[in-house]
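K.L.:
Read through the structures below before going on.
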Structure P
């Protein structure tokens, strides 16, 4: 019996940074050779490497992309899945998103795949051209940020 080959399953870990004004840090992707994602807004983060915990992936990705360290505000991440169909391949992506603080650090772009960053409100995030699930994570982050910010300040 031949086994059906399934598309790759990828685990990504994202950091949804929130500030004291309940704004969220988003990054703009720079990938001109891939117009499906180029200049779209997203949460910073990336793929989990073999042997890493989600928290290790989060710390590495935030340092690599934005030169910041993070403080996890809630130990319970938001988790979503998405089947991503590109022109070349189909992926099943599981995204683990932590609500984090970068305290008073200012992000600096360290990654060639990141074009820009900005702090946005929930309403501003709704207007951006973003990757799938970005706005969904911001909506959930908005719901949880009030209680988390009160608890951690």
Structure Q
């Protein structure tokens, strides 16, 4: 998980201001790393602590966090774009993947290096360097499977 001190350092290194709004938005995401929040949900959570904030500021900050690779954009095929905190291992973002229940919509995150071997094969066979990927597996969660 990204700590806020790391975030402050990244902003300073990029010549960007460390603002309360930016820190609060990343803090909301970091504090809910098991959730996948929409921009509007982030806005409502930050607004509770910082009532002066505007939705446009939240959107601009989300865009900045995406550009800094501190958060990820996720499309769960439900009509909403969601965001989650980046998972860091040392200085490398660690990908995690998602299991999506087709019945109740539950979203389960899991970490696995499923694609490392495939990325190596693609690089050696085709000279193709994979820089990003997203894995979503659809099925039924334990609770919904038990009801079937």
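K.L.:
Say we calculate distance in nm of label points 7 Å out along Cα→Cβ at positions 45 and 85 for every structure; which of P, Q gives the highest result? Each step should come with its number before you reach the end.
P.N.:
Values: P: 2.4; Q: 0.9.
Going through P, Q one by one, distance in nm of label points 7 Å out along Cα→Cβ at positions 45 and 85 peaks for structure P.
K.L.:
Could you figure out which one of P, Q the value -12500 for helix-only ellipticity at 222 nm (-39500 (n - 2.57) for each DSSP H run of 4 or more, over all residues; to 500) was computed from? Could the numbers behind the result be given before it?
P.N.:
Working: P: -8000; Q: -12500.
Computing helix-only ellipticity at 222 nm (-39500 (n - 2.57) for each DSSP H run of 4 or more, over all residues; to 500) on every structure in P, Q gives -12500 only for Q.
K.L.:
Looking just at mean count of other Cβ atoms within 10 Å over residues 61-68, which of the labels P, Q belongs to the structure with the highest value?
P.N.:
On the way: P: 20.0; Q: 17.0.
Top value of mean count of other Cβ atoms within 10 Å over residues 61-68, among P, Q, belongs to structure P.
K.L.:
If semi-axes √(5λ) of the Cα gyration tensor in Å computes to 29, 23, 12, which of P, Q did it come from?
P.N.:
It traces back to Q.
K.L.:
Thinking only about relative contact order in percent (Cα under 8 Å, 6 or more apart), which of P, Q has the largest value? Each step should come with its number before you reach the end.
P.N.:
On the way: P: 32; Q: 18.
Greatest value across P, Q: structure P.
K.L.:
Something else now. Who wins on Cα Rg over 2.2 N^0.38 Å, for residues 37-124 alone among P, Q, i.e. which is largest?
P.N.:
Top value of Cα Rg over 2.2 N^0.38 Å, for residues 37-124 alone, among P, Q, belongs to structure Q.
No lab work stands behind these numbers, since they all come straight from the coordinates. Only a predicted model underlies this, so the values are computations on that prediction, with no experimental measurement involved. Cβ atoms are built from the backbone, for glycine too; each structure is taken alone.
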